[in-house]
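Colleague: Following are the structures in question.
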Structure 1
Amino acid sequence: MFLSVFDMFKVGVGPSSSHTMGPMVAAARFLDSMRASPFEFHGLRGSLHGSLAFTGVGHATDRATILGLAGFMPDTYDHEKAEAAFEAIRDTHTVTPEGLPTLVFNPKDDLAFDFGPNLPGHANGMILMATDKQGDVILRETYYSIGGGFVMTEAELAAGRNTDEGDPVPYPFKSAVEMLEMAETSGKSIADMKRANEAARGGAENMRTGIARIWQVMNDCIERGLEQDGTLPGGLNVRRRAKGIHDALLSERGTNLNAPHKINDWISVYAMAVNEENAAGGQVVTAPTNGAAGVVPAVIKYYLDHVPGASEAQVEDFMLTASAIGGLVKFNASISGAEAGCQAEVGSAAAMGAAGLAAVMGGTPEQIENAAEIALEHHLGMTCDPVKGLVQVPCIERNGLGAIKAVSAASLALRGDGTHLVPLDACIETMRQTGADMSEKYKETSLGGLAVNVPNC
């Protein structure tokens, strides 16, 4: 099994990887299918199903689909160009993607929210259609946004959602047990095994430059979030808090107000800065999702700015280790809130952050696996119940607490020798089972929990 570090960490746009980035990617894939087709197209239609319908407006799913059909992609997203294009589409009721003729598309009439049962493959389903001059559908595809910006067609999902058909890699572990066995046999760290796998697929230099860019985007996102204030969009009137907290923390340095427990505030504020940027529709990195995008960069920032002897040269090892753990969770369970609740998002992110921190702090493979298990175990059962369908409450603060748990989990694991009662594989399987048993109203539909017990205005 191989999932690249660049599958787990993808540059994109907020507020949601599964509800914003995924639909945009699906729309781009549909345009590619149209370009490869011999038919002459005249118009477009689409429908959003399951969680994409229930929380689609709050997650900007409709907007992402519309812009995707106009040719925009998450990794090259330009906010000003997107704003102009969106207004033009609403005025002209047409889109003109590159390589295709001008197509009739009125978002109000041609993109439907279907609040009926989920499509059979996944809670995040969407159907895109292209029509001829008579309005008859001549091309149709069903897509599933399965979390973290990953998108699969109906056929791909049926063929095996975790199929890996690329070139072989030297360390193809698909469980934590296999990962630890390969580490012991090879004498390599988890990061080194992951590095060898990445080099086999994409080349060592591409890996290095790619990871450096990922961290740069993460860090830039933190810095932007620490500088911005005001109210987040969406109607809840949630005020940005990261800047105020950060300013206060800076002013308290060197005073008797600088209590030791305030390190938790530093960790939280880094994560909150990212998720406030995400909520505002800014550029973020899935880690492994947008809803959980603040945890991993907050732990890295904590390591670099607050741990004596920390080195930015170790960020590569951090990310490689974190992506190895994230890959295990995705392969064996889920990173999708719509499929398994927030345990699959912030829980997975905390496990990744804990593993990465344990690695750069000198942990053995066994201690790293233990750190990931501790972090994930204490997120089991966490629901996804965003108020008004927005990735704001409880999501922003939840990332801060997830980052704190990640640091604590790494610290606890490093205090031991790696032996522990609950294996990471068992914890991941428990998360999968818990997600399967969880009521749909607690899985990113905003039909239960805080979403119905907190006023939406």
Structure 2
Amino acid sequence: MTLDPEPASPARLEAELRLFAGSHPAGSRLPTTRELVSRHSASPVTVQRVIRRLASEGLVETRPGAGNFVARRTAVRHADFAWQTTALGPARTPPNPVGATLQATPEGSVALHSGYPMEDLLPARLVRSAMVRAARGGEAVERVDPAGLPALRRWFAGELTRSRAEAAPVSAEDVLITPGGQSALASVFRALAGPGDAVVMESPTYWGAIAAARQAGLRIIPVARGARAPLSGDLEEALATSGARIFYAQPHFANPTGTLWTAEDRAAVLDLMRARGTYLVEDDWARDFCIDADLAPLAADDPDGHVVYVRSLTKSVSPAVRVAALVARGPARARLQTDRTVDDLYVSGLLQATAVDVLSSTGWDSHRSRLRAELRTRRDELARQVSTHLGAGALTLLPKGGLNLWVQLPDGTDTSALAARARTAGVLVAPGADWFPTESAGSFLRLNYAGAPPHQFGPALAALASVLDDGTSAVGEAMP
């Protein structure tokens, strides 16, 4: 085979050399640089640059003083991972335990699936300024206390005791700083229980807690949660029959339903925890997203350490500031500290210093006030669009806080298939099955009103209703 003698660009020269290398046996000599310069009207530098590129890819072998040759090609070896199937054994969690909430949002799509507020709802200016100041401090280069920066631990403790006069108030010594709420939950399930132990959870509940408990090897015992807390009798029976010593719950603005416990629920659950010697893991994920209700954490009414408290700043300050507090008392705190130290050693001092700066700034409280008003507007608008396009009965509850609406669709609706079709139509939603630790109790969607601007809600719900109607019609046509 001879190379094309017509003048060519560097790209054409490279393409033809690749063809030469691919069609000649190993050891075949390539045309000399002089020949290539003459045939392709290319400079020697250009020819050598192309040769070096092909050599770096293993297509050409350069022999000093002899010339350039087609390289020897080795047989392609495919990796054999089959042995790992036996070595790993059964999986603790599904291959993709995060469900729909963390999927990327394609350009032009409406994000009703996300678990995070959009940038317009974050204190972005405060965060950027705080990061600049933190980068100038010692925390940017020094190792910090494994338990966390004292100033940040004092802030979290103060939040729990701000309006309380407890005989044994929460102190900074009770607080551990973790890299986000998910990490805190993973530590709780590892440190306070062992593989094979039971943990009681509300159903539906946060998918991340479900995944973390399964990853720790725990058995999840579900108890139904409606508009309030689980029924006391159901909860007591679940604890008694399973032997569980942990009850995980989101008392306020639960994710995904938005429901909250009443004062009577709070008292009854705490009484039950004390009577049975059980831990309540209080996931206070929506502390900064109150809209029509201000509620104190149960941990503020717990002097004896029955409540293990988790509060994250990741959603309210910034997804880039993965900082959370894990509050526990007594021996449980020591076990949790051990787990945190083994797992992470410590949390980035730079991120902790940034969080302290934001939380102690004069702009933090005013930001939260503006956020409350904005969330109310968005919640009400999305609720209106749900009722308009999906029917008045689709909205299960108008939540008094949080970020989500819990929507119930006609029985038998395949919400996973619906979500896939809606994605094709440019609308991202989260199918409700992700939040059930057992079989789903109905056909639900979780819609986030903080992840997209409100002017997109109407078109998005109209598109979702159209997709739902198309799917219902298709099912109806397939039936005899």
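Derivation of every value follows stated rules applied to the coordinates shown; laboratory data play no part. Just so it is clear, the model here is predicted, and its values are computed rather than measured. Cβ atoms are built from the backbone, for glycine too; each structure is taken alone.
Colleague: Kindly point out which one of 1, 2 the value -13000 was derived from, the read-out being helix-only ellipticity at 222 nm (-39500 (n - 2.57) for each DSSP H run of 4 or more, over all residues; to 500). Mind showing how you got there, number by number?
Modeller: Numbers: 1: -15500; 2: -13000.
The structure behind it is 2.
Colleague: Thinking only about FRET efficiency 1/(1 + (r/R0)^6) of positions 322 and 442 (r between Cβ atoms, R0 = 35 Å, to 0.05), which of 1, 2 has the largest value?
Modeller: Details: 1: 0.85; 2: 0.55.
Largest one: structure 1.
Colleague: Work out which structure the value -0.34, -0.69, -1.02 belongs to, where log10 I(q)/I(0) by the Debye sum over Cα atoms at q = 0.12, 0.18, 0.24 Å⁻¹, for residues 314-393 alone was derived from one of 1, 2. Don't skip to the answer; put the middle values down first.
Modeller: Numbers: 1: -0.34, -0.69, -1.02; 2: -0.62, -0.88, -1.13.
The read-out was computed on structure 1.
Colleague: 1, 2: which one has P(r) over Cα pairs in 20 Å bins from 0, in percent, as calculated, at 21, 41, 22, 14, 2?
Modeller: Working: 1: 26, 57, 16, 1; 2: 21, 41, 22, 14, 2.
Only structure 2 yields this read-out.
Colleague: If Kirkwood radius over Cα pairs in Å, for residues 210-281 alone is computed to be 12.7, which of 1, 2 is the source? Let's see the in-between values first.
Modeller: Working: 1: 13.1; 2: 12.7.
Of the structures listed, the value fits 2.
Colleague: Continuing with the same structure: Looking at structures 1, 2, which one was distance in nm of label points 7 Å out along Cα→Cβ at positions 90 and 250 calculated from, given that it came out as 2.8? Could you put the intermediate results ahead of the total?
Modeller: On the way: 1: 3.6; 2: 2.8.
Going label by label, the one that fits is 2.
Colleague: Something else about it: Between structures 1, 2, where is distance in nm of label points 7 Å out along Cα→Cβ at positions 122 and 274 highest?
Modeller: Values: 1: 2.1; 2: 4.1.
Once distance in nm of label points 7 Å out along Cα→Cβ at positions 122 and 274 is worked out for each structure, 2 has the highest.
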